[in-house]
Structure 1
Amino acid sequence: MPTVPKTKKVPVWFSASKDGTIIFINKAFDHTPSSKLSSERKLDYNTFQKVYPFYLKRENGEAVSSVVSAVTVNQVYYFSVIKHLGV
């Protein structure tokens, strides 16, 4: 799935899979441009609970990147998964 930037930045693609309650993020296999991940990222529900309120604020036009980056370096992937899965 692609990232969902709020700026004029070109979205990058990544792959997502799950194992139980963990979502694994890796480079895209079928789409370009692919994210340049050097290692697999893991998204978990505890962090999701902290990130989701920031996602809602972001969707309402608030600038949240500096605050949410203190919670996780994976905010781009959380935001994208939330957007594309319609959470």
Structure 2
Amino acid sequence: MGKRKTVWPTEREIRLRFILFAVIDAASVQGVPAELLLQAHKLLRESPNEAQLLDALDEILAEDEMDGFRLPPGSEAEELMQALKKPAL
């Protein structure tokens, strides 16, 4: 039996995971539908790539309940999202 090569997430993917976790937490307080948050939480337990993480963030932030949500100005999270060409959440 051959060994499976371990594929480690990139630093950016790790940071996006933390951002998604924080957004899920904030969204649960704001009343975003549980179905959407459960999908995003399940994604965190898997090995998502950068595109999947960004899609999950986009879906949550597009909800009406998240209108006006912003990451702390000047934070590393805000800078990363701006670098990824996302609106200044």
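Values quoted throughout were computed directly from the atomic coordinates according to the rules given, and no laboratory measurement underlies them. Remember, it's a predicted structure, so these values are computed and weren't measured experimentally. Cβ atoms are built from the backbone, for glycine too; each structure is taken alone.
One of 1, 2 was used to compute mean count of other Cβ atoms within 10 Å over residues 26-33, and the answer was 15.0. Which one was it? Present the calculation step by step, with values, prior to reporting the outcome.
Details: 1: 11.9; 2: 15.0.
The value was obtained from structure 2.
One of 1, 2 was used to compute helix-only ellipticity at 222 nm (-39500 (n - 2.57) for each DSSP H run of 4 or more, over all residues; to 500), and the answer was -10000. Which one was it?
Working: 1: -10000; 2: -18500.
Corresponding structure: 1.
Match the computed value 14.1, 53 of Rg and Dmax of the Cα atoms in Å to one of the structures 1, 2, and report its label. Before the final figure, lay out the partial values.
Values: 1: 12.4, 35; 2: 14.1, 53.
This figure was derived from 2.
So if we calculate distance in nm of label points 7 Å out along Cα→Cβ at positions 50 and 74 for every structure here (1, 2), which label has the highest result?
2
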